[in-house]
1. Work out the source of 3.4 here, i.e. which of P, Q gives that when distance in nm of label points 7 Å out along Cα→Cβ at positions 28 and 60 is computed.
2. If relative contact order in percent (Cα under 8 Å, 6 or more apart) is computed to be 18, which of P, Q is the source?
3. For which of P, Q does helix-only ellipticity at 222 nm (-39500 (n - 2.57) for each DSSP H run of 4 or more, over all residues; to 500), calculated from the coordinates, equal -26000?
4. Out of P, Q, choose the structure whose coordinates give distance in nm of label points 7 Å out along Cα→Cβ at positions 20 and 36 equal to 1.7 when calculated.
5. Computing Rg and Dmax of the Cα atoms in Å gives 15.6, 54 for which of P, Q?
Structure P
Amino acid sequence: MSENVTIREARAHLAEVVDKAEAGEVTVLTRKGKRVAALVPIEVLDALDEAADELAAREAERHRDDPTVGMAELLADLFETGARDGGGHTAGDAA
């Protein structure tokens, strides 16, 4: 279960909010009534990071045997496409 607090309340009572996170509680921060962030126990963040790493590894493994392109070919294709589309700006060009 999580508690919603405004950013102003969290700032005024930051030590207490951090203590709650250390105790395993989640605090959701709100701005103008909208949920914008959460202060979570570090174990939750670590678990999310590990899950994201695992998903990325699985995705990479699924594409292990896909054809590859060398850097030279990739750059040549990018520059060719940019020039053809009118997007081939150089460092001296005005943005």
Structure Q
Amino acid sequence: MLLSIETKVELMTYFLCYLLLMNVITFIEMGHDKAQAKKGGQRVPEKRLFLLAAIGGGIGGWLGMKAWRHKTKHTSFIVGMPLLTGLNAICVIAVVMNM
């Protein structure tokens, strides 16, 4: 299926907006979880943080770990967030290559 240049640009714009939104949400969730941890409040489940990272928010999760100094002693996060960021990058490359 051949798409016009305008359609490709529009699809890529939506895709990039989605990625930006997912990374912002993941970053905020990491900060929220850190704040809840400090005050003994209800925490964000780790599964949710990994899910958000897996569906496009890998960079936001990784940056959230660094900015908030959160989950930096958990091996699953130390290894998982960079891996999910790499997976996100591979997916972005695949989408761009197939446009």
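1. Attributed to the structure labelled P.
2. The correct label is P.
3. Only one of P, Q returns -26000 for helix-only ellipticity at 222 nm (-39500 (n - 2.57) for each DSSP H run of 4 or more, over all residues; to 500), namely Q.
4. P
5. Q
Quick note: the coordinates plus some simple rules give every number you see, no bench work behind them. Fair warning: this is a prediction, and the values are worked out from it, not measured in the lab. Cβ atoms are built from the backbone, for glycine too; each structure is taken alone.
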